[in-house]
Structure I
């Protein structure tokens, strides 16, 4: 495998790694490569070290990821469940997924993501702004009324 093979593979991360190495071999500075590729200088240094030690194969992406626990049908059912509610909390969403599918995500962000995909928010809202300063609001209203009268005079 060559650097050009890696670039033609099409994965943006692999392309950055190969481009970094090609730029290094052509005499570009690490700072310039870092700026052009929008990565840290330490990352550029690492990629070039890996290339020297392992060749282009060393720059290949090795992380494949794990298979998800939910099927596409499960995801559609969860989406439907969320959509049937006017309001729903992250806790309610997580409880539903745990009881129906036996899955507990370690991160709350996955529940927030599911709510967001269904057009909902996992954020709790408050009916009254707890930071509202009533005196400042009254003063602002009086200023607006006074300025409005000045503007509206013929």
Structure II
């Protein structure tokens, strides 16, 4: 089993903290990207909305999630040894593919998994976006609504 990524929040509070941590970096990335695109101040003000920065934050958070990559048998062994059940797994992809990428989310009692054959980076990125959209988006949105 190979693991790629930076963090795997085990609690919703930890997920919120990591999401907050990537906020300043997302703002810098957006600002520097618009500089490279030669936006003037007016164009920046017009086009760089809070939604643009939020999208950058969402993408940065998602792309930093830890993802496990292995063959199907290793995934099944991991699942059997974990606190998760087969019912906790959100499965994406085809059951006829040899490899699996997955990301467990203990506080949501969920594992998001996708299959892949030869492109682990693409599988990991797809998985991360799905994990964010299916689990983390609601957690961080709920926190934002509470503030």
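Work out the source of 15 here, i.e. which of I, II gives that when relative contact order in percent (Cα under 8 Å, 6 or more apart) is computed. Intermediate results must be reported in sequence, preceding the final value.
Values: I: 15; II: 28.
Checking each candidate, the match is I.
Looking at structures I, II, which one was P(r) over Cα pairs in 5 Å bins from 0, in percent, for residues 49-112 alone calculated from, given that it came out as 4, 15, 22, 21, 14, 10, 7, 5, 2, 0? It traces back to II. To test your reading of the models, identify which of I, II gives 1.05 for Rg/Rh (Cα atoms, Kirkwood Rh) when calculated. That value comes from structure II. Here percent of Cα pairs over 13 Å apart, for residues 1-40 alone was derived from just one of the structures I, II, and that gives 47; the source is I. Could you tell me which structure in I, II was used to calculate distance in nm of label points 7 Å out along Cα→Cβ at positions 25 and 129 as 2.0? Going label by label, the one that fits is II.
Any idea which of I, II comes out highest on mean count of other Cβ atoms within 10 Å over residues 89-96? Sorting by mean count of other Cβ atoms within 10 Å over residues 89-96 in descending order puts I first. Could you figure out which one of I, II the value -19500 for helix-only ellipticity at 222 nm (-39500 (n - 2.57) for each DSSP H run of 4 or more, over all residues; to 500) was computed from? Derived from the structure labelled I. Taking FRET efficiency 1/(1 + (r/R0)^6) of positions 65 and 137 (r between Cβ atoms, R0 = 30 Å, to 0.05) as the criterion, the highest value among I, II goes to II. When mean count of other Cβ atoms within 10 Å over residues 57-64 is calculated for each of structures I, II, structure II comes out greatest.
FYI, it's all coordinate maths here, none of it is from the lab. Keep in mind the model is a prediction, meaning the values are calculated, not measured. Cβ atoms are built from the backbone, for glycine too; each structure is taken alone.
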